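Read through the structures below before going on.
No value in this document is a laboratory result; all are computed from the given coordinates. As the structure is a computational prediction, the values presented were derived from the model and not from experiment. Cβ atoms are built from the backbone, for glycine too; each structure is taken alone.
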Structure 1
Amino acid sequence: MRQTRKKASKIIRLPLLLLLAISFALAAAPAAAYEVVVPGDLDDDMIVSDEELSAAQSSFDEGKITAEELTKIVHINENYPRTVVDTAGREVTFYKPIERIITRDPDPLRLVIALGDGDKVLSSEQSAKFCICPMQGWAGVFDASNVKGCEDCFYQILDGRMPNLPETSTRQAVNYELIASLQPDVIFTTTSTEVNDFETKIGCPVVTVGGSGWLYEYEGGLYGQIEVVGDVLEREDEAAELIGFVESKIDMISSVTEALGEDEKSLVYFAPRGAKLGFYDPKEGRDFTRTVVSYRPLDIAGGINVAAEATGNEINIALEQLIAWNPDYIFIACSLHEDAEVIDWIKASPDLQSIAAVANGDVYNSFFPFCRGSPPDRSLFNMIYMAKVLHPEEFQDIDLEAEGNEIFKAFLGVDGVFTEYADFLIWPREWMNAQGA
């Protein structure tokens, strides 16, 4: 079994002089945007000293504060201030537990939900409404009346608040005024490029949670994302449990595929951007001829990525290159049920008939691994599904539907998401029925 590497704790207790310096710096932040109010702090230094803790105990004894309030003050005295190192290597200091969260992107929102603090989310990016619970219903402006896909998830998640969750950003813009009015304790973002704007215009702590949801590592990968969010929310145990869950799924597949010889593995071309607009979409610069040089779920599933030796990350290729690679299998990502039709289109394309995958009919759909980020639940499912396609005998006993539902529940906390999604997309249900999977 693979051993999960737990990094050294990134929680830092700061020296008093440094804390005071930070306090003065925060005091200079936009007053209208953000103000730190620490329960039990009597001298406005944002720290609950032992003397202030004693004062809180006296207040409790005199009936001036509740037991719940005292418990919170005790917790702050024992655990705060604390500094978390985010995925960009930035040190971010917190003076009290997080109660109000805004996420700039869907991926951090998914992790906040997975770790059990979805009830603290105030708002997120516009695309969260169709990215978190995989579905459609958005065309520039979200239309809840046109919800299709994982409707049960959409109406259950965040205690039913998803349909009306405030949208504080879009793909192109951020509504700083709305964010400030919500008075968040933290903003999670996936890129450090916007940190300065958030800190200047809002003033609250900003934590970068960057990395790929299909890279199973700490540096630049999913485990680092989970760990940072867990550190900020004091959900370290839940973070370790979620990482362990992901590792268990990887071990289930890799324990078999790592024993295979190279001659037992097939060459695979992966089109993660789909093919619904043809070979190439000039507007977005991607489509069937856009691929990735590394997709860990495919590697773990026992496939050989034909683009692995190419330079770059996401690359566009010529059809001549695909023909030269001559993959044995082709996987095409599908985000809507109409996308499944591209499989027949690719199989019938006169330009591709010399490719082994096309000649043998080994062209398959897969889950779309993007959605304003790289949703880890979809890629983890792809890993198991690809393993069953590439090595059907070795993985014939895996219940794909049960695995899919377990994966989505681990990240979203909702039962039956995969079942609903499989029925909406159509192709997963048809494929599982045909395979008895």
Structure 2
Amino acid sequence: MRAYRSVSGAIYLFLLFLLLVPRWASGEVRSLTMRQAVEYALANNGELKALRNEEEVARAGLERAGRFPNPTLELSADTGSMTGSPDRKSASIGLSQEFLTGGKRAKRQAIAERETEEVHYQIVDRERLLAVEVKNTFYELMLAQKRRELAQRAIDLNGRLLEITRERLAVGDIPELEVNLARVEMARSEGRKIEAERELNPLLARMRTLLGLSVGDEVNFDGSLERRPLAVTPAEFTRLALEKRPDLKSLEASRAKGDAAIDLAAAERIPNVTLGLGYTQEQSVDATGIAEEKTRDNLVGVRLSIPLPLFDRNQAGIREARARKQSVENRLDFARMSVAREIEGDHARLAAIDKALDLYTGGILPQLEENLKLVQEAYQIGEVGILAVIEEQKKFLEVNDGYLTALYNRQTALTKLEASVGADLE
């Protein structure tokens, strides 16, 4: 089932790559939504690509664990030429094979399987964290774009104010000082727009790095900060997290690997057996009275080698394996206990931001819009001074900027909750 999912995921990412790359290759600037940005980052992020190679290393280890030990070929030749017996010679050839006892091969395979699973979930967990980073950067971009639009709104307001002051100055209703004040506010609003545009460039550069875009590839991002309702209890989120969090699954795989390591360490107390077969040919000269007779002997031998576990029965290896497993169990228990508190805190933060946003949309923003309109009309007919208009515009812009910040904080809080749950809450 896991292999099927891996193949399906690879096909999906490849099709996404085919959809995105040709348009950029042709020089067309494409706009990506938040979800498309996350998908492209998961397919092309350089750090994630390097981490996926670790899974191939683990799979190679699994393949190696299932192999039998290689046989050993032994060749030897002896001669007595250097010791004064040139007629004595011997040559031998042998083949030996080590046999694993105690089911060590199956136990090593079990460890390798759990290690492959552990690495797989580590990669999935890195994908989770990368998605959080991409989403947060995406929402920072949306906030910067909205602030640029708000700065443009300020320019429009101050442009209208400057136009009114010039009209009233022409008929002698106001002194020239008020026109100068309107010009100052106009210049300040233009400066705010320049500052808002300047914040976009580093965010775009960071996003392109996360997505793994090549130099010269241009892409825009299209989205909003509007909130979506979320009606799920923290208890349900906790249940989902315990089921889906890849870091927890990685620790569970590590714990299973610890159990397999203890079994292997216990099996290591039983020594392996080496069985060898050999053939030897010996040539010599025997003196019989006044004559010498050459002889040739052919020998076939069997050798059995068994280490004697007198001093070391792998006590240290067993103790080490148990300690490693206990360490993983402690980390897993702590992570599970932390999930509920983490989700509860994230959910409370999200609920608090929602209350603040309800205040903005329920009364503050509509009232500010109405107040600004009334003050502008009152100034146009000479009922209030220009300072009242400037102050009301400043209040209007500050509150709207606060509203945008609250929307951004709400999206990042939702992203943090998604990361805590380990699932896409949409």
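In terms of FRET efficiency 1/(1 + (r/R0)^6) of positions 171 and 187 (r between Cβ atoms, R0 = 25 Å, to 0.05), the structure with the greatest value among 1, 2 is 1. Looking just at relative contact order in percent (Cα under 8 Å, 6 or more apart), which of the labels 1, 2 belongs to the structure with the highest value? If we compare relative contact order in percent (Cα under 8 Å, 6 or more apart) over 1, 2, the biggest value is for 2.
For distance in nm of label points 7 Å out along Cα→Cβ at positions 371 and 395, the calculated result is 0.3, so let me know which of 1, 2 that is. Only one of 1, 2 returns 0.3 for distance in nm of label points 7 Å out along Cα→Cβ at positions 371 and 395, namely 2.
For the set 1, 2, ranking by FRET efficiency 1/(1 + (r/R0)^6) of positions 51 and 363 (r between Cβ atoms, R0 = 41 Å, to 0.05) places 2 highest.
Ranked by mean count of other Cβ atoms within 10 Å over residues 99-106, structures 1, 2 are topped by 1, which has the highest value.
Suppose you compute helix-only ellipticity at 222 nm (-39500 (n - 2.57) for each DSSP H run of 4 or more, over all residues; to 500) for every structure in 1, 2: which one lands on -24500? Of the options listed, only 2 reproduces it.
As an exercise: semi-axes √(5λ) of the Cα gyration tensor in Å, for residues 259-314 alone, calculated from one structure in 1, 2, equals 49, 12, 5. Which structure is it? Checking each candidate, the match is 2. Among candidates 1, 2, the computation of Cα extents along the principal axes in Å that gave 81, 45, 40 used structure 1. Computing distance in nm of label points 7 Å out along Cα→Cβ at positions 59 and 227 gives 3.7 for which of 1, 2? Clearly, the read-out refers to 1. On FRET efficiency 1/(1 + (r/R0)^6) of positions 83 and 379 (r between Cβ atoms, R0 = 30 Å, to 0.05), which of the structures labelled 1, 2 is highest? Greatest value across 1, 2: structure 1.
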